[in-house]
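Input: structures, listed below.
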Structure P
Amino acid sequence: MSSEQERDILVVMRKVLANIIKDTTPPPGTRHPLSEGTIQDVRQCLGLIALRERELLDAAGGTVAKPYFSDEQPSAQVVSIDSISRIKRDNDD
């Protein structure tokens, strides 16, 4: 099995577990349908999936894509080449 296939399997497993968590989470104040042991097992599974995804990413030499908020300021700003050349010409005078 290639690392690409393994990564795809891990992504699907993580999504399925996350959907199970969403579907079984009760409203606040009510008892959870899953036992505490099962909840801990699901947490361990998600942790192992994340660990293996990290190992595969490190082996491939990639970087982690970090989530961001839509209103968050980007760390880099795009600058037009035209604006750079105008500034340079103004300084040459």
Structure Q
Amino acid sequence: MKLYVCWGTFPTPRPGGHPCANAYHALKDAGHDPELIKSYGFAPLPSFLNQTRGRREVQELTGKRWVPVLRLDDGTVLEDSHAIVEWARTNPA
């Protein structure tokens, strides 16, 4: 499985936590060990300014540049940290 995140999975003072960190920690807490793909850039910017591997692959998978995105080994793609956290909760390793 691959987890596409922005800059990292570190804690932030953001209320509710950072979406990428929330998704990552939910997967780890459920016993998964996702391959992290860091998707540097900033999703609202035009695509020519978001040319990192992660942003390009997320665009191909979802048609958008927003992360976090989880791609399961069977090809299933989950967008949004809430969906990823819920999947991790209901699908422990």
Structure R
Amino acid sequence: MSHDESKKTIWFPAKKYGIGWGLPVTWQGWLVLALYLILTISGIWYLDNTGHGLFAIVYALLTTAIFVWICWIKGEPPGWRWGEGRRK
């Protein structure tokens, strides 16, 4: 691990069980989560109500991909976890 990685601020900690990230632990993480939810829900609602259902699906996939990318960059490394110390 490089010196820069040891100082990396984690916005999204790894889940204790399973794979993925848990709730944010910094204000930046909460801001990203709030923006993701607001943009995704309002965009889907707007596109679906204007008769663009297929675009709503594509939009949701795009915003989710961007959110997962941010979690990947600013979160703990993903991996299967089962409790405190066991990793597979």
- Test item: distance in nm of label points 7 Å out along Cα→Cβ at positions 10 and 74 calculated as 1.6, pick one of P, Q, R: R
- Can you tell which of P, Q, R yields 38, 34, 17 when Cα extents along the principal axes in Å is derived from it? Q
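Out of P, Q, R, which one gives -22000 for helix-only ellipticity at 222 nm (-39500 (n - 2.57) for each DSSP H run of 4 or more, over all residues; to 500) as computed from the coordinates?
Details: P: -22000; Q: -10000; R: -18500.
Computed on structure P.
Read-outs throughout are calculated quantities, based only on the coordinates presented, and are distinct from any laboratory measurement. This structure is a prediction, so every number in the text was calculated from the model and none was measured. Cβ atoms are built from the backbone, for glycine too; each structure is taken alone.
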